[in-house]
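A.B. asks: Next up, some structures in structure tokens.
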Structure 1
Amino acid sequence: MRIINDKDASKIYVDKSNYKKLVKNITPSKKAKTISPKKVQKVKFRIEKVLNVKGRGTGAPVYLVASKDKKYSSWTTQSGLQYHYLNSKVMKNVKKLLMRIANRLNTSLKKANSKRNFNAAMKAAKELHGNQRKFVLRSLKQLKKDDSMSMGETNLLIFGLQ
């Protein structure tokens, strides 16, 4: 994953000690060193912990993401995350087909056009390699199970398209 550079982006904390504090508590110390999301656009993050907030207004999960070396970490919502390779050249074919479905008023995969685009996206995803192939195929299978792009709330790949 990568953290989207947005005006509403969460602070990204620098240092392993801040990561250890974030794992135990959602609020870090006040003296924690931070960095702008703009400066870490090329850094890959992975989801370390998910906190489901039930009983609150939004109820959306909050994710603790950290870089591989734990140098950068942050609590963020799903809207602040994007699949790192979503805009890469190899994902172009898959993304183009999924965007066609996402841009329709009715995103149900039972419609003929959506079904055809989805099947073509699956075929394009099977041409990917390694972990990227596994992740994209797993996301597409989840999408098929949910039967609609609008229900892809927990699907991080699909969420980046909307």
Structure 2
Amino acid sequence: MAKMLDPKAPPIAVIGSGTATAGVLRLAFEVGSEIARRGGMVVCGGRGGVMENAAKGARDTGGDVIGILPGVPADEAPNPFLSFEIFTGLGQARNQVIVLSAVAVIAVAGEWGTLSEIGLALKYRIPVVLLDSFELDLPDGGRDPLLLRARTAAEAVSLAFEHRLTRP
């Protein structure tokens, strides 16, 4: 029998670098674990670093993880903690799929790919929580109300759940 996703579990994207410091990887694990503990589902890029540690945290807590990968199965190995793998063949364009699959996004640190996902999320008016991530303001010095900051993994997940989109 095929495994089924819980349709009531809000999909929260966890984005960040494929390589990161031990402290950032620990934060990612805590974020994934907290999302699962609250009944959410992790959506990530399916590779290493922040993505793998968020996936491991969610799976260790009994949650599900969808990995949206940039390549095709013959070209890449997903991290071992994914519940479901979606090979897109889209390269970095898969960042848009990750963002549009989520009701909120949590950025844990990150590099340029993470920044592109943050930009896409805000373009589509999906809330973004920054955790040990970029310092971003609008050109006029103001802040987008959907761009939130957190100091801890628990706070990041609380903000994501509180501000998430509601979809029918």
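Every number in this text was worked out from the coordinates using simple rules, so none of it is lab data. Keep in mind that this is a model prediction, so the values were computed, not measured. Cβ atoms are built from the backbone, for glycine too; each structure is taken alone.
A.B. asks: Taking distance in nm of label points 7 Å out along Cα→Cβ at positions 50 and 98 from the coordinates of each of 1, 2, which one would give 1.6?
C.D. replies: Numbers: 1: 1.6; 2: 0.7.
Structure of origin is 1.
A.B. asks: Which of 1, 2 yields 0.50 for FRET efficiency 1/(1 + (r/R0)^6) of positions 74 and 114 (r between Cβ atoms, R0 = 35 Å, to 0.05), as computed?
C.D. replies: 1
A.B. asks: If mean count of other Cβ atoms within 10 Å over residues 10-17 comes out at 17.5 when worked out from the coordinates, which of 1, 2 was used?
C.D. replies: Of the options listed, only 1 reproduces it.
A.B. asks: Let me ask another. If semi-axes √(5λ) of the Cα gyration tensor in Å comes out at 22, 17, 16 when worked out from the coordinates, which of 1, 2 was used?
C.D. replies: So the calculation was done on 2.
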